[in-house]
Structure I
Amino acid sequence: MRILILSQWFDPEPTFKGLAFARELVRRGHQVEVLTGFPNYPGGKLYPGYRVRPWRREEIDGIAVLRVPLYPSHGSSVTGRAANYVSFALSALAGIAFVQRPDVIYAYHPPATIGLPAIVGGMLWRVPVIYDIQDLWPDSVAATGMLNNRVAIGLLSACCRFVYRRADRLVVLSPGFKTVLMERGVPEGKIDVIYNWCDEASLRRNGVLSVPPLVNPGEFAVVFAGTMGFAQGLEAVLHAARICATSVPRARFILVGGGADRERLERIAREIAPGNVRFVPQQPMSEIGRFLAAADVLLVHLKDDPLFRITIPSKIQAYLAAGKPILAGVGGDSAALIRRSGAGIVCEPEVPASIAAAVEELAAASATRLADMGRSGCEFYHRELSLSVGVNRFERVFQAAATEGAACIGSQRAPSIS
């Protein structure tokens, strides 16, 4: 099967449906082509070795990649973000003329940029479109405070409804997403729940490498690794760190990554918790496994918002696969997944006292209990969430969509019987 991956973000940018997904599809005998932008996420600056050009063709591990221009931006500026999304949408719309006709189009987030070129490509080629929903727009945009204009939110909502209606199949990352879409009128049979996976190859590769010295001997490393945006609500974690300076003096909070909220968080940390919080620059995916391995506990946190109760951050999969205990300041589907895996403990998001109490409990736990949590999480990941398990499910969705599309075209071509 020939598969076109249409995504604004692709390696070397951190994305969980990127090169690992494409390589696995190729390994299973499929032909894969990628239409994407020039890498600038999450910092909003072009990666070394890249400059914006009308197009750039690459081949990565035998996978053809066509990059089209965009306006690099991923900061707190609404105008900059809008320019980033709109520029890529227009470029991708033109770019579909320069890729081969696929059997299916796999469109990976977000709908405002990917939706239109994916739907247009599906109509031109008469092939099915499978759209992967990683965030519910405009809900997530409004929840993070990035957009408050009612007219703009209304336009985004209309765009999403158009994409959801015209896509042949929708893939969502949690049961909660499916429930919300069904409440909005999307037929249940059109929606498949497929959990995200992590970059397993990087984690395995880094398992034999040296671990960076994040803390001094005897200290307890609580590591957050990933994007530091508004959705993560990490200010509450900093206030928890201030509490832990007294209640768990050996605890050290290590925040690894970049994002739109990092500079503000660093200022707050200097003011309220200067001794037990450390920021580490964003790391390439090839290095992140070493930082996870250096942790005593891995931290995931989201703002306490109804939307985030149905969201499962992709870092949870990486944390589970890393085999480390997890401290989860999340609710809803994410909390249920952590509890089901037995990988850690759940605390109340955006409640510093609850976060600090969870750190205190884990820091006091025996080495055996912590090891058991990590082992349970790793086993759960490989049984329920791994790349192999996920790609199996995607193959079934792709094949079903292609078969349904072929049957639909065949019926349209069949002569009528009077």
Structure II
Amino acid sequence: MRATKELDGLNHNSKGERVKTGEKRIGIGLVLLVCLLIVGIVTGCTKPAPTTVKEWDLPMLTILTGPIAYAGRPCQWGAQYAVDEINASGGVRGVPIKLTVYDTAFDPAKAVECYAKAIPGSLVVLGPLDGVGAAAGSESIKEAKIANITDASEPNLRGMMEPYGVSYLQDTGKSLPACAQNWLELNPYIKSVAIFYMPAQPSSLNTFKTTQAALTQAGFKVVPIEMSPTDVDFGPAVLKAIDAKADGYIVAAILPHYIGIGKELYNRGITQGTELLGTFACTGAELFTVGEGFLENAYCQENHNPIYPSPEWQKIMAAYDQEYPGQVPPATVLEFYDAVYLFKNAVETLELTGDPAKLAQEREALAKYVYNTPEIQGMQYPYQNVNGDKVAPVFLLQIKNNAYTVVAEVTLQ
């Protein structure tokens, strides 16, 4: 018998060890496969496009002068706080943000001028905080195809700005009716409600209409009382409500109206306090200074929890107190803080570059993202933008011992 190498599927390696021919082929195949995968990974994956800007210019419109400058300054403060925080942590895609602020002065004509300055070269516009200013700039926004995070809190205004108007706050037409229901359940003696509102302000008008419809459907008598943003004498309006036999009073206007109406009611012997409810625009530090005493036990609907216990919010409260001693940050501080972080989230998620040659393309991408977002964790609560409408909880507050207490967190439908 001839001596031969075994033909039983075995072969010999360089060390004289026997290996199976099939296994050897499999081993070579695996090596080749791994090599191919490595080549594919190296050639198939690209690095994120680098940024081309030295800073992200983030324009913001707000009210720094005029009759409601007290409401506009906290917006700027909240946005700047977020910008400083982000820049201290390395910026957005390694690039710092520069906040450029324009004063609309609660004047529609000036708002249009501010939009004209803010839009060129920008990826997004923050503000203004008022619906009148937002409506004035709606055509400019649509023409530029640029996202505008502003007071698009009522459906008609969102329709005017579609698909670029994104509300920084919850729909006012949903918020107050939901909180009013809680208020009325807590105070069952109220049967007839006077609603003070401003027809010239879109969010106020929307709030009045939806609240009137909800209360009427629930069997309450509603007394509508028109106001103006510039009113300073609230006696005639309060007398009208009293003469109409109202025993509950809703202020769907602004802070001076809420304080003025509360004072007039108190001076006319309506001192229980629980008969008064104000919308989110009625909150502010003056409640505890100018309104001290006669607003005790009164209620407000608010878009955030002003006494939220998290360390992050406590830090913001401490910083705000340093600049505005004794004041609690209003909701606009939180809302524009979150708006700046939404910009950061969009730029990083979409890997935007800031390249002027890609401005139209990157504007459109950012606008689509912020118009319909995934669920986003804000400073206090998760929220989501759905067709420009901010879906988030609201809060019913009551003034006790000249300070806020949280009565209820309300989920909007």
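The numbers here are math on the coordinates, done by the rules we state, and not lab data. Since this is a predicted model, take the numbers as computed values, not measurements. Cβ atoms are built from the backbone, for glycine too; each structure is taken alone.
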*Winner on distance in nm of label points 7 Å out along Cα→Cβ at positions 288 and 328 once structures I, II are ranked, highest first*: I
*FRET efficiency 1/(1 + (r/R0)^6) of positions 152 and 296 (r between Cβ atoms, R0 = 41 Å, to 0.05) derived as 0.40 - corresponding label from I, II*: I
*asked:* Tell me which structure, out of I, II, gives 1.4 once distance in nm of label points 7 Å out along Cα→Cβ at positions 352 and 368 is calculated.
replied: II
*Just checking, which of I, II has the largest value of distance in nm of label points 7 Å out along Cα→Cβ at positions 96 and 272?*
II
*Can you spot which of I, II the value 23.9 was calculated from, given it is Kirkwood radius over Cα pairs in Å?*
II
*Have a look at I, II and say which one yields 14 for relative contact order in percent (Cα under 8 Å, 6 or more apart), as calculated.*
I
